[in-house]
Structure P
Amino acid sequence: MQIHESSYIDEGCEIGEGTKIWHFCHVMSGAKIGKNCVIGQGCFIGKNVTIGDGCKIQNNVSIFEGVTLENNVFVGPSVVFTNVINPRAFIERKEEFKKTIVGEGSTIGANSTILCGITVGKYSFIGAGSVVTRNVWNGTLVFGNPSRMKRSINKEATNK
């Protein structure tokens, strides 16, 4: 495990063997980060977030309570995860956090937004800049605002 000295790791979180956490990150208590992950510069990992083994999270990503990344997920730089459907500054909605699941082997392109309560299927690919407002089936390429299914892909196609 390698954690840069500028990062804050709260007591009560779990970080797997071989994981690297770079500059200016904050991992809150209750977070679980698997083995051999890379957490890029300026990331925030919220309370009770679960990140599977082998995940790569690029710079400036905040992963809030309610989000689960399964194994081998790639999250591009500046991706946004929400945790409330209709946030308002003057209304407290912490009891309304919705669960978001990103399936094994999925890729989320840079600057995308994933609304809460969404399930991104295994080995799916979210194009850069997309706004994901609906569940994404396993092995699907989606992009746009709002994102739309463009075609099916298979696990082997993601290796090219």
Structure Q
Amino acid sequence: MFSKLVVVSLTIMILWIIQRKVQRFSKSENFIEFPLVIGFSLLFMFLLLSSYDFIGTYLTIEGLSLTLYVLAVLLNQGIASVESATKYFSLGAVSSGSLILGISLLFGFTGSTDFLEIQTFLSTQTSLYYNSEIAISILLILFAFFFKISAFPCHV
């Protein structure tokens, strides 16, 4: 619940920061799209915070990414924003592929996509036999997740 309150407060803060741009955009006939996209991105963030397995996490990250692709092009509507959204979409597809590869490798070793069952498997002695393979799958998942949230090595 605390993390959902943080997400809502940060969304309100971001909307306050871009207030002038939104007011200028509100004079166009397509303004109804902006609150809908913000609402759907909040919905997908809430679902991401509530997911308990990798399948739910993947689906909500992809839904959130789709709303962020639309937001990248929505307010500016110039050729540069269309180009950046296209690049963001194509690189996001590569990131989604590495996320699915990492999840499927981890599923192959652990037999589950549930976070608690994976944690239980990793705490057993059986996980020592697959130590390097599990590390590779976790690195693939982290790389894709860092790209999706634009964290440090993947922020450019």
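A short reminder: the numbers here are calculations on the coordinates, not readings from a lab. Small disclaimer: the values here were computed from a predicted structure and weren't measured. Cβ atoms are built from the backbone, for glycine too; each structure is taken alone.
If distance in nm of label points 7 Å out along Cα→Cβ at positions 125 and 141 is computed to be 2.5, which of P, Q is the source? Each step should come with its number before you reach the end.
Details: P: 0.5; Q: 2.5.
So the calculation was done on Q.
Given a computed value of 24, 20, 13 for semi-axes √(5λ) of the Cα gyration tensor in Å, which structure among P, Q does it belong to?
On the way: P: 24, 20, 13; Q: 35, 18, 12.
Of the options listed, only P reproduces it.
Given a value of 1.19 for Cα Rg over 2.2 N^0.38 Å, for residues 37-92 alone, point me to the structure among P, Q it was derived from.
Values: P: 1.19; Q: 1.23.
That value comes from structure P.
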When distance in nm of label points 7 Å out along Cα→Cβ at positions 69 and 85 is computed for each of P, Q, which one produces 2.7? P
Given a value of 0.85 for FRET efficiency 1/(1 + (r/R0)^6) of positions 13 and 133 (r between Cβ atoms, R0 = 41 Å, to 0.05), point me to the structure among P, Q it was derived from. P
For the read-out relative contact order in percent (Cα under 8 Å, 6 or more apart), a value of 12 was computed from one structure; give its label from P, Q. P
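Which of P, Q yields 0 for helix-only ellipticity at 222 nm (-39500 (n - 2.57) for each DSSP H run of 4 or more, over all residues; to 500), as computed?
Details: P: 0; Q: -26000.
Derived from P, not from the others.
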